[in-house]
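Structures given as structure tokens follow.
What follows is calculated from the coordinates using simple rules that are stated; it is not laboratory data. Treat the numbers as computed from the prediction; the structure is a model and nothing was measured.
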Structure P
Amino acid sequence: MKLRQELNLLDIFCIASGAMISSGLFILPGLAYAKAGPSVIVCYFLAGLLSLPGMLSIAEMTTAMPRAGGDCFTVVRSLGPAAGTVAGLLSWFSLSMKSAFALVGISIFTALIVDANLHLLSILFCLVFVVINLAGVKKAGRTQVALVLALLALMLVYIIFGLPKVRVENLAPFVPHGPVSIFFTTGFVFVSYAGLLKIASVAEEIKNPARNIPLGMIISLLVVSILYSLMVLVTAGVLEPDVLSKSMTPISDGAAAFMGEFGKIALGIAAIFAFLSTANAGIMTAARSLVPLSRDGLLPDLLGRINKRFGTPHHALFVTGFVIIVALLVRLDILVEAASVVLILTNILSCLSVIILRESRLQNYQPKFHAPLYPWMQIAGLIGFGFLLFEMGREALLITFLLIIGGLFVYWFYGRIRATRQYALLHLIGRITAKELTTYSLESELREIIRERDEIIKDRFDEIIEKGAILDIADSIKLKELFQLIADEISPRLNIESGDLYRLLDEREKESSTVLSPFLAIPHIVIEGQHRFDILLVRCREGIFFSEQGQSVRAVFVIMGTKDERNFHLFSLAAIAQIVRDPHFETNWSRANNKEALRDIVLLGERKRLSLD
């Protein structure tokens, strides 16, 4: 069962922003300040900058393959099921830990207002959000919008009133623990931008994903990175160093310094809004990271089932909620470091996946958004993320190793014997070694994704092309030889003598040339009978000698139909004219790997479609 498309651009912005603006801002600055001093402002900026390669890579892949699970789904199609299992479980773990981190934050700030058991309170909020998400992504999205808009308003109040109160002396010395501390702390606070990639997990439920996914992610990163920088600047500038380095509620303490008790309460409420929105977005998206793994046979089928009433992955939500409750028992600093490590690994896999997908030259990998500065952006991201992992120390590397081994363990003992999916890495190896290592199954899956993404409804022309014959000729050929090959191929399909078909083709060409350009010809003939119509596709790699003027023709569309099919005959001519108008048609036709690739060029070509009603 397919997930429902119910999320718009505002929902996307609020899911990503709300997921980012939480513990990373309302708790982490104090812990990070203790490690880097005032240069923590630079750390937040660098972490945002490092988010760009992964974000742009995810945006490209999800506009090509808008499916639940996002990065997990695309990694499986790029690097294979083993890497996809690791990526999916990493994404799920990261989002779950981020949600757990937020629930811890809720308990800390709620304790400032009411006297309650912190663990029970966190568990209660977790259960509430699981129920909200079970009721449907639209309700969860609406909840997210309300929380985030209220949060942004309070954050703007903090910045506007706080900037004039900043004391420059509080920012010196700017790098008290040396330059190395900046890199370590950048990795530590990198989790603050985790929400940015969460959009990929709900890609299947987004309206107009080709536009809304990249736009929502870019706007969200821009807004949040500016707000982070300004709020951390205000906090470091109004609080004394010894106070900030020990604070678990740095933003509330900062507000108290220049707005009094009212400011502390107001920003405490803002923090609670932030934690609520992060927990909601985390549960919403973490559960969907398990869906593609289940659909691909890498995890039990149970986790991919969609509730018929609400259209949500209810079993995946229950499992995610349980893991988050267990994570609430983990120490806070370990929770932060583990979430950051997983996020870095997710970004590494995203950058690597885009490189593999592009270099494999999959014909049906057709993203609506292309990451700029390829491949340098991805290479810079891989180097930066690798350096960040190394600088985070042995504990981070140990967590990395254990998580990767855990994912591979699940694949080896469960998914390996069930998953048979093709992936882009095999296509890339095949292209480099000139060996056929793959079937056309991945291209076929991508074709169906494009049809669904672009809302392409098959018409009669598509049905004829899907069932039609194709000739793929390697060497140059003369016109009479071509017509004989066409007649022999079509004769049994139309139940007409091969000689009669050859004669009709020859006579039509003598009336006037069917060559429309040096590359293209469209021979079309009228045959005897009723309700008979067929189209044959021909590619000649070295060119067909039609005449002195048309000796390099490489694409031929042969149209054959009875007189009563005259209107559809004209429609087919118009459809072909629209398809070949694509500026990349000649290049794509020449590079197509096989007959099915030629067929897909026609099936996915942009044109007006004929209603079957």
Structure Q
Amino acid sequence: MCGIVGFNWNDKRLIKAMSDEIRHRGPDDSGFYTDRRVSLGSRRLSIIDLSEKGKQPISNEDGTKWIVFNGEIYNFIELRQELKKKGHKFRTGTDTEAIIHAYEEYGRRCVEKFNGMFAFAIWDSKRKELFIARDRLGKKPLFYFHNGKKLVFASEIKSILGAGIRASINKEALYFYLTYGYTPANKSIFNNINKLEAGCTLLFKDSKIGIERYWQMGFSDKINESEDFFVKKIREHLDLAVKRRLVADVPVGAFLSGGLDSSAIVACIKKYKSDLKTFSISFDYSQFDESKYARMVSEKFDTEHHDISFDADDVRELLPNLVKQYDEPFGDPSMVPTYLVSKVARKHVTVSLSGDGGDESFLGYERYLQYRLLALQDYLPKKFISPLLSLPFGKLRNYLEFIKLNQYEKYAELRANFRSDLRKNLFLGNFDFSDYCKKFFVYPDYLDNISNADINTYLVDDILTKLDRSSMFVSLEARAPFLDYGFMEFSAKIPTSLKLKGNEAKYILKKSLVGILPKSIIYRKKQGFTFPLEIYMRKELKELVRGSLSEKSELDRYVSRNYLDKLLRLHYNKEKDYTSGLWTIFILKLWLDQYANGFN
């Protein structure tokens, strides 16, 4: 696991300075390669082959190709054996070297050979081209700047800014952030800095770039088999995914919230590892605290458990630095406890497995029930709609108001922090994001479309961004077995009727864990991993949030001051609940303050 940087000219001083900006991603070592046409840099977090031989950049046998790599290739041992049979010579025990030889053997299609999480760049001096790739699901980040002449890339935006790239705010990305809490898949908060999308490669040659997609999740070809068949296969996939992610030459632990997914990961790990350390968070409001369930799982599987207490003071203390660390405004409040549990885990282990990805693959969020209800509107005769909308049905009326929207518009509206009518009054920029998810709504089953959209948007740009930044900020590698692409491809073939059966979310996954986990863990109500945001904002953090949003600032260039004051008044008078929306604006305010001051 590392951080990588590079550009298409020779500057040893600059490549080192860019690398130093992301030292937290790889505190163990640094390495550089420069020639007349390229500069590559790496910060190393040593996980596999801890010797000097594992230092990056790494070359092929004749030194004509060089690689910098961030991530882990879980099938690298099998890949090495395959490549050795084809005559390739290995000098190290790293997975990095397997990538460079796979590129030699298979060219750009080498990415199809890798099972893992990765962002890498390969300089091919013979072809005079730079080949950059990001893993299928976007677990590892890659940002780049290209102006038709220069190319600069890095694991984090701060390195690109450190290269002297002038940054202006991308208003479209800013308003997308205010709407959904994260910036879109291919853009950053800055006009001239983009993200390489998940499952894509970038080729830089003759000062031009070409981007190609090599993988896309598919939900066709459903498997028509018994529940017992799926139970057996899910267990096999999960077991293999966990086993692959235990390969390391450093201590490996696990995050344990006490929820279904993280508990399942712990159960699988214990098949292969007797001495396991687990880590969880205790919140100061019982309705948000899952720690007793985490302890229950820890006791069952005999782990060395570390429970970290969390309260509003942690938010006050950690938030300014996290806002800076993320480079972009990021509205998911769980970034704070995720960072804190990562920080404690790093004192004991270098790698920690997580349960991320299970909800998107197996329809675990409660909102999937809402989506299914909205899908039923398509069968409601239109002549009944207007009379129903005139009646005071409360929440039901809110659902009926979506009747005029198509599938992807319904999804976009339900995911938004502010409804469209509020956005028109609050946002000073006029951007319509209703078509953003349209390309993911291509399947007959509405829930397949929802899952497809979540995997390609919310999972990549919220969940995995949070996991990467919060863990790498403290030099901890986080691995997520549910995100094994083979496991996800299989889960996409499971009928949605077995994922959401009646009102039972994750039905078939839960059934596959019966006999492995206690039923009190499997069938308890889902809580989600976040702190008591609504309570904190009305109590402990009230003065901080309300005071910050009430003052005139750079924020007033993007949101209506009068309308924001109105929302604050309604929220704090308890006439309306704008918790998530106001938190998103609050984070933007903190970010803009730091941006205006040069992030100092």
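To which of P, Q does the computed value -11000 (helix-only ellipticity at 222 nm (-39500 (n - 2.57) for each DSSP H run of 4 or more, over all residues; to 500)) belong? Only one of P, Q returns -11000 for helix-only ellipticity at 222 nm (-39500 (n - 2.57) for each DSSP H run of 4 or more, over all residues; to 500), namely Q. One of P, Q was used to calculate log10 I(q)/I(0) by the Debye sum over Cα atoms at q = 0.15, 0.18, 0.19, 0.22 Å⁻¹, for residues 96-239 alone, giving -1.09, -1.37, -1.42, -1.49; which? For log10 I(q)/I(0) by the Debye sum over Cα atoms at q = 0.15, 0.18, 0.19, 0.22 Å⁻¹, for residues 96-239 alone, the value -1.09, -1.37, -1.42, -1.49 is produced by structure P. Of structures P, Q, which gives 21 when relative contact order in percent (Cα under 8 Å, 6 or more apart) is computed from the coordinates? Attributed to the structure labelled P. When percent of Cα pairs over 42 Å apart is calculated for each of P, Q, the greatest value falls to P.
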